[in-house]
Structure 1
Amino acid sequence: MWFPGELDYEGMIIRPPSEARSIILQVTVGCSHNRCTFCGTYRQKRFRIKERQRVEADLERAARLYPDTRRLFVADGDALIMPMAHWRWLLPAIRERLPAVQRVGTYATARAVRKKTDEDLRWLRANGLRMVYLGLESGDDQTLRYVHKDSTAEQMVDAGRRLKAAGFTLSVTVLLGIAPDGRSGEHARETGRVLSAVDPQFVGALSVMLCEGSELVAQVQQGTHTIPGPAGYLRELREMLAHTELSGGQFMANHASNHLPLKVLLPAGRDDALALIDRALAGDVALKPEGLRAL
């Protein structure tokens with residue numbers, strides 16, 4: 001199990017829920033893009049790659065503290081962006097010092113994937129990087145521009161397909177509540193279209209929440225962006241799920257930020273999930289109390 005403070009961390013460290021019991025190895029600091037309106041996590045960090053000796057010292061500590069841990073997550077925000085020279089020493093070093101680790105994961109942006117050749121991606125997969133979390137957020141180009149993402153919907157599709165072709169297990173993150181006012185339906189439907197085109201093994205749908213330091217906070221305060229209420233989130237989730245076709249993946253909306261926890265195996269479980277959302281919209285299913293929602 002990972003305990004904060006045992007290794008060398010700079011600033012707030014975030015990781016996917018599925019990496020809760022992983023060793024968290026901070027190899028990059030911040031996010032190379034760091035302009036998304038909804039995210040304030042890395043605003044106080046200037047992106048850089050940590051010094052190799054500090055990372056090696058962390059690997060030695062991890063080897064002493066967690067010799068039997070089977071998963072490791074490479075942080076920070078989009079560590080895949082690191083040049084291959086860094087990955088070529090890091091992954092063998094993880095394998096040498098932490099032989100029990102069977103799966104290495106990391107966050108990625110579509111831009112980071114574009115900077116890697118197909119040969120690079122295959123090398124990363126063959127040398128221990130197994131799980132990639134791709135931040136899609138939306139499949140709607142207007143929404144992507146609105147939140148200042150660094151890629152178009154079709155670039156997202158290309159990145160996801162290339163990651164899958166290289167053999168990675170792919171988890172794609174999408175966000176409810178980020179569309180410009182009046183564009184929730186387009187955001188939901190186009191996101192479903194992109195998810196269907198990529199066909200990842202996992203989809204994680206989170207509900208946007210106001211994070212200190214993010215541009216979104218100012219937009220809400222100025223009245224230029226409206227955060228949906230519970231019913232708005234549910235309607236958007238329903239539309240997104242209804243337009244998502246996966247060949248056998250899991251569509252999850254069970255993050256702490258979500259009002260109605262869902263874990264759906266597609267395609268078999270979609271109709272039951274849509275019916276559950278309809279019952280929640282009708283008031284027949286209790287939603288998570290607002291005070292229990294968190295990031």
Structure 2
Amino acid sequence: MSQKLNEPKLLVTGASGFLGWHLCQTAHDQGWITHGTYHQHPTTMAGITLHQVDLTNYEDQKEAIAHIQPDAVIHTAAQARPNQCEVEPELAHRINVDASLNLAGLCSDQAIPFVFISTNQVFDGTQAPYREDDPVSPINKYGEQKIAAEQGVLQRHPAALLCRMALMFGVAPTAPSFLQGFLHHLADGEPLKLFIDEFRTPLSGTDAAQGILLALGQIQGCLHLGGAERLSRYEFGRILTSVMGLDESCLTICRQADVSMAAARAADLTMDSSRAKALGYEPTDVKTALITLDL
């Protein structure tokens with residue numbers, strides 16, 4: 001089918017990732033002619049045109065933009081595993097910072113609207129809930145790199161939108177969220193150890209994609225997209241077991257200090273999403289979102 005003149009074209013980098021997959025599906029449903037990039041994880045999606053692109057290669061970026069000629073770009077591709085960023089900081093920097101700045105510059109040169117996906121981990125977790133104008137204070141390499149990318153993106157593309165995302169959950173055939181780890185433990189009958197002192201505003205992948213697309217073209221600068229509730233990991237687990245009809249005895253309480261990891265973890269990264277809500281953003285509560293997933 002040929003493209004109609006009134007159908008805008010969207011490019012989503014990292015389409016094989018969790019958020020990228022949800023963005024591609026949601027954008028397609030909203031009438032965008034949707035293109036996505038992947039690098040090492042080939043995938044197929046009905047109605048989505050996918051391209052293999054090495055985003056750390058500037059010439060690959062230029063060729064992709066020239067070939068696709070998008071009306072907007074949403075850059076989700078990243079090394080988003082904090083522990084991996086600590087272990088391989090130089091490689092992560094090329095992905096999280098260098099590639100992001102190059103892509104923002106290319107889009108700026110052609111006046112293409114650009115959305116950069118950032119994270120709540122730009123904060124240290126001691127002064128929640130966090131608003132867009134709160135001072136950043138990362139405690140791990142991943143947060144440091146995302147701040148460097150945010151600042152560099154706005155230098156290259158002053159009209160860009162920076163979306164700081166909360167902890168996301170859901171089901172995508174291309175990539176897991178933290179929810180899949182929970183489900184595997186429960187399916188195997190293993191005790192699920194969950195933090196009672198780590199708080200987030202969990203956000204479904206569907207709501208995340210809808211929030212980003214809602215903000216695209218409406219605002220510039222920084223935007224926080226969090227879920228409807230402040231929950232500990234343990235509280236999330238209680239909701240999950242309730243939805244699945246399981247007994248809470250399969251859950252075990254633990255604290256951050258009980259688990260040693262390469263990357264430091266912030267205690268409370270609750271997001272204040274008032275600015276997004278003023279645009280019409282309405283995230284679903286966790287229980288309703290989990291019921292919708294038909295677990």
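What follows draws every value from the coordinates through simple rules; no lab data is involved. Only a predicted model underlies this, so the values are computations on that prediction, with no experimental measurement involved. Cβ atoms are built from the backbone, for glycine too; each structure is taken alone.
Set 1, 2, criterion mean count of other Cβ atoms within 10 Å over residues 20-27: the highest-scoring structure is 2. Please state which of the structures 1, 2 yields 1.00 when FRET efficiency 1/(1 + (r/R0)^6) of positions 156 and 252 (r between Cβ atoms, R0 = 35 Å, to 0.05) is computed from it. It traces back to 1. Thinking of 1, 2, which structure, once distance in nm of label points 7 Å out along Cα→Cβ at positions 36 and 204 is computed, gives back 1.1? Source structure for this number: 1. State the single structure among 1, 2 that was used to calculate Cα extents along the principal axes in Å, for residues 164-283 alone, giving 43, 38, 25. Source structure for this number: 1.
When relative contact order in percent (Cα under 8 Å, 6 or more apart) is calculated for each of structures 1, 2, structure 2 comes out greatest.
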